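See the structures that follow.
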Structure P
Amino acid sequence: MNGMELEKLGEILGSYVGAAAGSLGKLFNEGVAHKLHKTNVMEFSQLERSINAVPEQEIVAVYIKGEGDVRLGILLFLSEDNAKTLAARLLGSDTAEKLTALGKSAIAEMGNIILAGSFLNALSKATGFKVKASVPGLAIDMFRTLLEPPTIDVASETDQVIVAEAELTLVDSAISATVLIILDPHGAEKLLTNHNGG
């Protein structure tokens, strides 16, 4: 995939991220800024080094796998402090000292709404593809460990993956989350061919 195709793919994925941002904004009743970083093709071994927002402590992540006409993995991750703040708001509280089981469930459902409900829905509308989302999985771990499931799911039949990284920021709260989109090259080419921006 050449540079021009990767740039076009980034624009396409950015439009789906925009739908996810809109959904996140509705959940918290505030504006959400979103930015898609450069879309790259790389070997699995290069993946961790290529991500802009790799933290050095444990983070909270929600993972959804999409399967069907195109296969992809989507990882939403944020700091534990930000996850506690958002979980509290979702549960009608001001603050949370720890991420309880109920809080984890709220964050997983938030991920499900913005990734499966909005991102994948926008993809399906724009391409006509049928893509079934997995049940959202939530984990708290180091970034490298969290990165393995989506990459292995997508890269099981290829040595290379297409990776796009996007940042979502709740404007009033200044809370950011990162979305990592991982596709196999064949799926990326199908998106390029079938996306209808209109």
Structure Q
Amino acid sequence: MPRGRRARGKGNLGRNKGNRSGRRILIVCEGSETEPRYFRALRAELKLGAVDIQVEGENCESAPISVVDYALELKARARRQVPYDAVWCVIDRDNHESFDRAIDKAAAHGIAVAASVRQFEVWLLLHFVYSTRSWPDGDSLLKALAEHLPDYAKNTDVAGTLQLRRPTAMTHAERLRTHNAEVHDARHPNPMTDVDLLVGFLVRLKP
């Protein structure tokens, strides 16, 4: 169920004030727990203190179109001060009707999208196994992930745990993308993930 938008007193949560490179990156996530925790931990692991990376997830509703709209709002606000060099949205299809519309709107406004079908956990599972299995619901995906991460919960910080497996996940995600292009006619088949594209983008920012 979509969450109501919360107060924005912490709109700069995750911002590094010691920005020396002049680069500003905005990442707006659909989830309020798993995805923001993951990218904040990844930012710390990569030691990207010289890059201003703002991670948002708590201040927008969960529908993909709401995530994109909030990213556009922050992008417009920043343009009046210090513009972002890149803006990313992290969204899932899950049961959201606005998934495709959100991706189209983001593309029309120069916003990159790290999308997953069915959920972000497809990316996490690829750290352990390559799979083209279609997930009928989120529970089945979480059950499969629990076979490899028994203590996984949506509020768990897993980026550090998965650090050594990230190259494997990157390879699996690219392999899955190639498989989907060759086998499926669907625009966004189940499963798919482009989270690796955002992770790769951040890795390339590493000093």
Structure R
Amino acid sequence: MKESFGRDESEADVGQKILAAAERFRQLGAQVDEISIPEHNLAVDRWTAITVEGLQDGLMHGNSAGTNYRGLFLPSMIDHMAQWRNRADTLSHSLKVCMFLGEYFQKQYRGKYYGKAQNLMRLVNEKYAAAFQHYNLLLMPTVPMKPQEIPPNDNNITLSVKRAFEMIGNTAPFNGWLPAMNVPCGLLEGLPIGMELVAANYGELKIYQAGHAFAAER
């Protein structure tokens, strides 16, 4: 998928590694084409609006349990999750930033932008679904850069938050709707590089089959 390459945070050698992996699929007999889904570039922004409010409402205030669901609830897990209030200082910088944003938007805009982002994300999902009318899988870099150093433990909030979110441009758009899997496809400078395979809803088997074929030929 064209838009998964050449992002602001992308590294060219990582992209080339993923394109080489795509070529190996072609050599195995698969049809491999470049397609364009421009909405992919906006998906992570919509995901962010959904996530910060949804996280604050469901995970923090709701203790990860949710409501109005007729499935199995785990009271012990709910009670354990509720204990974050007694150790908030141990939460990560990235989680705290999401909590502050989620709480702010809920109090200031009362869910307005959460709802708008959900509606806009539906349009993105329609574009992905349209692609799956012609192809079994989407292929892209899982993370568009080589693994970065873990930030030092010096309370550098800016660097910690950057590291947490700079890598999600090709993964966050599929959270909660489409199955996706990372497939290792080699090393660069001794660091692992991964290829992401995404399938239509309930298309996990196609991902497993493609991943197995790729790994078997290495």
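Laboratory data are not the source of any read-out in this text; all were calculated from the coordinates shown. Because the structure is predicted, anything quoted here is derived from the model rather than measured. Cβ atoms are built from the backbone, for glycine too; each structure is taken alone.
Structure values in brief
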{"read-out": "Among P, Q, R, structure where mean count of other Cβ atoms within 10 Å over residues 26-33 as derived comes to 14.6", "value": "P"}
{"read-out": "Structure from which 27 was derived, relative contact order in percent (Cα under 8 Å, 6 or more apart), options P, Q, R", "value": "R"}
{"read-out": "Winner on distance in nm of label points 7 Å out along Cα→Cβ at positions 82 and 154 once structures P, Q, R are ranked, highest first", "value": "R"}
{"read-out": "Of the structures P, Q, R, the one that 17.4 was derived from, the read-out being mean count of other Cβ atoms within 10 Å over residues 34-41", "value": "P"}
